[in-house]
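Please treat every number below as a calculation from the coordinates, not as lab data. Values in this document were obtained by computation on a predicted structure and should not be read as measured data. Cβ atoms are built from the backbone, for glycine too; each structure is taken alone.
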Structure I
Amino acid sequence: MEIMEALFTRRTIRSFTGEGISRENLTDIIRAGMSAPSAHGRRPWRILTVESLEKRKALMPLCQWWQMLDKAGVAIVVCSDKSMAEDMPWEFQLNDCSAACENMLLAAHGLGLGGVWLGICESDEKIAKFKKVLEIPDNMRVIGMLAVGHPSAEPKPEERFDPKKWYSETWGRSK
């Protein structure tokens with residue numbers, strides 16, 4: 001798949017077949033994430049893959065929007081190592097890890113898989129429970145989680161380009 005095709009056709013997939021993901025595909029997805037740009041080359045991301053159905057099911061009660069985890073092939077948790085950017089703004093870690101997430105979603109799409117970016121920002125209490133289930137240490141800040149797997153249906157193509165949201169030279173002056 002060419003890069004522009006991948007960018008224009010990737011869609012959020014929330015329904016999976018339950019089939020596992022090959023080690024080769026999972027490695028490629030994680031490798032793509034770690035190829036993301038990073039402020040000052042710090043690469044603060046730490047990535048945890050959760051292939052165990054039991055562990056994925058243990059996460060499901062923590063958020064009403066995570067009910068597809070039992071059919072996904074893997075959950076990919078992206079954390080930032082707080083010590084990597086003690087002298088930098090927090091937003092740099094967030095940006096770096098977000099770029100890694102998008103790279104992984106694009107890689108999954110390129111491999112014929114699908115994925116959804118699951119936010120983890122509801123409350124400190126829920127984040128604490130999440131970290132406890134997966135034994136994530138305190139020095140890690142949870143950024144997000146991806147559910148990746150074999151799509152149960154083909155996504156519908158959709159043109160998302162909207163020239164009204166593109167300004168030129170000054171704000172409000174459409175292209």
Structure II
Amino acid sequence: MTISLAIDTSTSRTSVGIIEDGSLIWSGYQDGATAHGPALPALVQEAIAGHSVDEVVVGMGPGPFTGLRIGIAFARSFALALGIPVRGVCSLDAIAAQVDEKDFIVTVDARRKEVYWARYIEGRRSGEPAVNFPSDVKGASIHTGLFPDLVALVQLNNKISEPIYLRHPDAVATADRV
């Protein structure tokens with residue numbers, strides 16, 4: 001019997017769940033692209049009440065830098081504090097698990113009038129996630145407006161150790177500034 005704490009902050013929704021042996025026993029979320037920081041600790045505190053967590057599974061994106069960093073840093077710190085494993089999973093794959101088609105594309109808002117997206121063939125991701133303008137994403141049926149499924153997030157085995165950032169940072173240090 002494994003109890004997993006699932007966390008995803010790759011979209012405008014902060015999602016948290018407790019999954020026990022493949023069954024969702026608690027879930028909560030808060031919408032708001034800038035609400036990840038205050039929402040995540042409150043949701044996790046509520047989620048773990050009365051549960052002994054064996055592992056943490058976190059969505060690694062793609063997603064905006066700040067949202068991903070909050071979720072991933074929290075998941076790693078939480079797991080370290082409890083001495084339990086943490087593993088990362090592609091958030092788009094946890095969205096794709098909800099689509100009942102063979103060939104399709106999943107997109108999520110990347111802001112700046114762009115989308116993060118991935119193509120799925122026979123239900124499996126084909127290639128790496130990308131970021132483009134929606135008009136540049138063509139092909140199979142396109143699914144938008146979905147959020148990662150927390151049970152799927154836990155069940156996926158595509159362990160990712162680094163966040164999936166698809167853009168260069170907005171702020172960078174220059175050589176002449178210290």
Open item on the list: Comparing Kirkwood radius over Cα pairs in Å across I, II, which structure shows the greatest value?
Closed with: I
TODO: Tell me which of I, II gives -7500 when you compute helix-only ellipticity at 222 nm (-39500 (n - 2.57) for each DSSP H run of 4 or more, over all residues; to 500).
DONE: II
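If you rank structures I, II by distance in nm of label points 7 Å out along Cα→Cβ at positions 74 and 98, which sits at the top with the largest value? Mind showing how you got there, number by number?
Numbers: I: 2.4; II: 1.9.
Greatest value across I, II: structure I.
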Task: Structure responsible for 2.9, with distance in nm of label points 7 Å out along Cα→Cβ at positions 42 and 146 calculated and labels I, II on offer - done: II
Task: relative contact order in percent (Cα under 8 Å, 6 or more apart) - highest-scoring structure of I, II - done: I
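When distance in nm of label points 7 Å out along Cα→Cβ at positions 50 and 114 is calculated, the result is 4.4; to which of the structures I, II does this value belong? Write down the numbers at each step before the final one.
On the way: I: 2.1; II: 4.4.
Among I, II, the structure yielding 4.4 for distance in nm of label points 7 Å out along Cα→Cβ at positions 50 and 114 is II.
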Task: Structure with the greatest value (metric distance in nm of label points 7 Å out along Cα→Cβ at positions 2 and 138, set I, II) - done: I
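Once mean count of other Cβ atoms within 10 Å over residues 82-89 is calculated for all of I, II, which comes out largest?
Numbers: I: 12.5; II: 17.0.
Checked I, II; max of mean count of other Cβ atoms within 10 Å over residues 82-89 sits with II.
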